[in-house]
Every structure is written in structure tokens, then in C-alpha cells.
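The structures considered in this document are given below.
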Structure I
Amino acid sequence: MTTHRNDIIDIPLEFKLACLVQYFNEGAVLQAFIDHVSFYAALSKDYFKGYREATDALSEYIFANTQGQPSEAFVKNREFASQCTIGILKISIQKGNPKKKKVKSQRFVKALFNTMERSYSADKLYLDEETVLNLNEDFQLLCEFHNHYPKEYLEYFMSKIDLADHTTRVGLNEFTENNSMAFFVMLMGGLIDANVHNSAKPATELEIEFLSKLQQLHAKVFIIRNFEKRKAIYQEFFLDHYNQTNKTKE
């Protein structure tokens, strides 16, 4: 087992705000993202709710940052890696249930994982002193195949999470493709059984007041049709709640 301890992950403020507003545990959200990255989904066009969004978010980063260098993990086993990849592609074009095809492809994923020489990935990654992220085989394979560190993928995902932007787009019906935010919204809708929320506890007066003010704000900004102006109002509102929450913890 390998562990990366010194890769400090930078958590953007907007991601912190989104998690706070949704009562999400930041580490649990990142773990859910990792768990939904699929090597099979990266090679196929099949749709699996959550897996497609998470994998496509990661693929966005890969395509934007590719340097055209061959994978360092399969220098000694390129032919074998090619055969496994072709095997997965053949499964992907077959007719049948996407989930069953994904399961069928796992023998190739396992074979690739057991063969590769790791330069970028690790079994575990520390988010902080108390939170450890477990990196599955699919996630690690996509690190090694494209010569990227886990930190890069996770920071890209977090950089695309902006609740003020999303709330504004919903209100104005102005949507753009954002696979990272789409995955986050699925978590908001209860995508997984595993609990991504912070420990259950009675709502505080501050939280109750926040929810009440948020509903009032939705009505107040309805007449504001300018995207940037409306977004700025939500950003200020969420940031104020974030700062007030942190003050109560001091």
C-alpha cells in the first residue's frame, strides 16, 4: 500500500461554501467523486448516473492538459496494456445492460492495475491530518494512464463547484455543461446511500435563519435578470453565512 502524505490539496473557497450550505462533509464529497470515476466509462459511451458525470469531469481535465506523452506506467508492458484496453472497448460496443458490461470489463481493469508501475497514484491520499481519501483502482489507472497526480484531478473537480453560479443558472434558466457541478447536484439529490452529510444534529438557530433568509433572497432577486449581478448577490450571501458559521466555532 502506498500513501501520499505531502500532497497538500488546495480546497477552493467556493467548494467550501457549497459544502457548508448543503451540510456536506468535504472529504465525503471528494470520496464520492473518486468512487464514481470509472475506467470503463472513460472508454465507453454507456451512461451510468453519477459515474458518467464524475468520469467526464475528470476527462475534461485530461483533454485540456494532455501533453501527448505515453504512459510511464506501462513502459515494460505496452502490448499487454493495449490488449486490455482493446478488450474493454470490445465490451463497450456490445449490446446489453451497461452495468453488466461495466462489471464484465473489471477483469481487464484489475489486470491493468496489477501490471502498471505506479509513478503518480497511491492507495490513499491525506486531505488533512484526520481525513484520508481511498483511491480505487479505476481512479489510479486514470492517473497513471495520463501521467497526472490525484491532487490534480481533485482540485479540478473542486474548482468547478460554485453554488452561487448554479443557483443563478437555475433561476435564470441559463445552463452550461459542467459535469463536476452536475455530480455535486446529484449528491444534493441523494445520489448515493452513503452519507456525505456532516453528523446528524438538530439545526442551529443560525442554520434555521439562513434557510429562511435564502428563501426570501430567492424572491428578492427574481426581478434581477442580469446574470453577474444576481450571482454576486448569492455569493455575498453564502460567504456571509460561511463567515458567521466559522465565528460560532471559535
Structure II
Amino acid sequence: MISRRAVLAGTALLAGCGQSTTSTQPDAPLPPLKSLAPFDLGVCAMTASFKDPQWGPLAATHFDRITPEWEMKMEYILSEDSPINFAEPEQWLRFKAADQILTFAKTNGMGMFGHTLVWYAQSAPLFDRLSKDYDSFFDAYQAYIDGVVGHYKGQLTGWDVVNEPMLDDGSGLRDCLWKQVLGVDYIALAFHRAHATDRHTPLFLNDYNLEYYPKKRAAFLRLAERLLNAGVPLHGLGTQTHIDATIA
């Protein structure tokens, strides 16, 4: 896999191609990567990134937006021992780390992209305990989305509402806790709830390896089409940039 450090190093090498090795002129400063792209360029991060004194200036110089890598996911935000308080999201949802990343973004004139509200790989013990009680599970599912989207209302460039819903072979949706309890409508429900809480932030359906697996890509696009035809407020599609040097 190509690391971010390798990408930056490769950019530096490309910038130097064609220059005489005997030149006594100082190297021209490298242009920011974001100035070379015809679109906003993003980077992911965790609060641990801020411990590296070089990371912050590099990120602010070369990227337009930032995406929390883990600390906006349910596994972090929903503390295991916090009782649900529908009226006070701050009392049962943990936003400290993601707020720190948002502060960094705002301070450096960057946008922040929300990642992610619903993901098959990380639920929370709370939802496991409620899985036999449909009504309580449904209420908690909506309350979680309300609380997280409401906390960041008007502050993000977009949300990955549902992350990685498709099986890699393209045969259908992943069998996850959300699907087991709420059925296939867990996806539409999440989008409707997020949009009801924040009507101005774009909402995305996100997955990975779409460039590698044609059947998965086709199934993903069919899912998006069904959601749109059903009136679901889906505003964009995301494909994760897991790339290596062998991709055509």
C-alpha cells in the first residue's frame, strides 16, 4: 500500500525531475498538493497525529479537508457505560476527540468530513443488549443519529451516513446487527434521520474496493439507484482510496 508519507515523497521526486544536479540555485518550494488537484483534497487523521510536530503543518499546507479516521465512529463516540439520555446527547455520547480534530480543521481553514454514522464493523454493547427489543433498538438507533448529527450540525462538509454496506462479491448487503434487527431499511432510515436533523449537510453512501470488484460496484450502484428512487436523501457516493501501485 502507498502511505501518505510515500505520496508526499514521490511528489517531491517528481518536482525535481529534469533539474540539473549541478545547479547551484536553491530548490524552488514545492506547491501544496491541494493546488494541483481540481477538487478538494482530503486526509484522514486521529488525535494521535497531533503529537507529531510535523504532521499538522503538512496537513494544513497540502490538504483542503480532514476526515476523522476512527474517533467519529460509534465504537468511540458511544461509551459502553453511558445510559441513553435522549434529551441530552452530550451526557451519553463522547465527542471530545472528534471535536479536537474539528478545531484543528477550523483553525487551519480546512473543512471536516463526518465519518461515519453507521458501520457494520463497529456497533456498541448498548445495541447488542437492545437487539431483542425492536422498539428500544429502533429508538436508540434514531437517537444516536440525532445526537451525533445534531452535535455537528452546520459544521461539516458532508457525512458518510452508512459505511461499507455491500458484500465484496456483490451478492447483497452485509449481514450486520443493523440489518438483523431493522432489516434492509436500516440504510434508508439512517439517511432520513440524518437529513431531518441537518438538512444542509450532504449525505453519502460509502464503500471500498469498488474499483477492483465490478460485481460489487454494480451492486453498490443498484443500491444507490433504489434509494434515490425511493426518495431517500442520498446526495453523493464515496469510494475509499485504498490504492496500491498495481491498480490499473
Structure III
Amino acid sequence: MTILEKIYKNNKQKALDDILELYKKKGYGVINYIYFANLIKCGILSGKNIDTNYFKSLKECDFLLPDGIALKMYYEKYFKLKLHNLNGTDFGEFLISSLKPKDINLILYGAKEEVIEKTIIYLKDKYNLDVFYAQNGYSDFDFEKLKNLDKDKINIFLLGLGTPKQEKWALGHIEYLKKYKLLTFSQGGTFDFWAGEEKRAPKIIQDLKLEWMFRFILNPRKNFYKVVNSFYVFYYLYFKK
């Protein structure tokens, strides 16, 4: 199965159900997201200068969720299928809101210390959810802090290290994810949104599929290469045979 064939095809509720069923059977799991810009950046579409470790992380993860309008456009042309946009920002929120706080242990790893601290407050205020353990992304993760995890709960491990670092990190630490029975999600910049460091676009802009433009205007330096690589979709839609 290729990376493109592996991309998840169903809606967010079915995705959550399937992920939880996998966790129940397997005892751990790795969920990554894929957006069109990274297919370009990491050489997956062109087959040139492929980031082999990132490629392997996508091949070996349990679920690969589609992220963004550019990927939807590409997939509809080449595979004649309409993907759901299961981007990390929305799906992370959906995941947390769908589970009862008493049923989960939530672990966070990534971002700056102040972002992590604000994220913890956000989750407590909005969902009455206490984070089991959180660590910024500037030091090696201390797995010893997880030795007292309640084995009867769902251990949700959210990574906010950025793509492709977080996906490769999960691949390189898979034995620890198994040992501590972690359901691991590569969440990218989700912590920044939860902490209020980044803003979501107004609903009308999201509905118009223009949130990428909103984010670019607010933070052009951070989003420049992602936007540029996403525009390659038009080459594949209209020029590549």
C-alpha cells in the first residue's frame, strides 16, 4: 500500500471509533496527519530527495488522517474520492471533547514551556480535564514520569514537536509507546491554538476553505513554505499528465 492509498477515507466519528477499537485490541497506536505541502516538501510525490525516516513513519503508523483542502483537491482528481478534512487542530479538539475526563490519561510533549502551561489551563477550563504529565519540546522526554499511569484508562499522548520531527520521533520511540500503552497523535501546532498563541479563522472563513490564507496573513514567516508547497497542487491538477 502506498502512502496515498493509506490515507484514511471516512469521517471524523468513524475515524475516532476505528482508532479506539485499534487501541482496545493492540494496546497502543500511532496516528499521523498528512497535508499536501509535506508530500511536496519531503519528496513523496516526486520520488526525489525523499526524507526516508519521515516516509517510513507514515508507512508504519496505524492511521494517516488527511489534512487540508489541497490534499482533498489532489485526491479527488487522482483517486476520484472525496476526503474528509481531518486536520489536527479540529480532530484534536474532537478527540478530547468526545471522551470523558475520568476515562483518559492525557500526556503532552512539545512546544515552549509557556505554551504548555497555557494549554494545561485551557484543557482544564474547557473540558475539566487534568493533564497527567506535560513536558516542553526542548528536552528529551522523561518516560519515567509515566510509570504510574492508570492501566485501565486510555493513555492519550499528544506530540507538538512539528512535522516531520514528531512523526520521526514517534517512530524512533515505538518501543516506549508500546511499553506505556500510549495512543499517540502527531498534533503539530495544536498546542499553540489551545494556548491562544495562534488564532483560528472566523467560522465564515473556515467554511470558505480560506483558513490557510488567514493563517498566512497573521504569520507569513511561519507559514510561507507550507503555503508555497501547497500551491503545487495546481500543477498536479492542471498541468501534470
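Every number in this text was worked out from the coordinates using simple rules, so none of it is lab data. As the structure is a computational prediction, the values presented were derived from the model and not from experiment. Cβ atoms are built from the backbone, for glycine too; each structure is taken alone.
Side notes on the structure shown:
- Structures I, II, III were shown, and helix-only ellipticity at 222 nm (-39500 (n - 2.57) for each DSSP H run of 4 or more, over all residues; to 500) at -11500 was computed from II.
- Of the structures I, II, III, the one that 16.4 was derived from, the read-out being mean count of other Cβ atoms within 10 Å over residues 135-142: II
- For 0.60 (FRET efficiency 1/(1 + (r/R0)^6) of positions 111 and 207 (r between Cβ atoms, R0 = 30 Å, to 0.05), calculated) the corresponding structure among I, II, III: III
- Relative contact order in percent (Cα under 8 Å, 6 or more apart) derived as 24 - corresponding label from I, II, III: III
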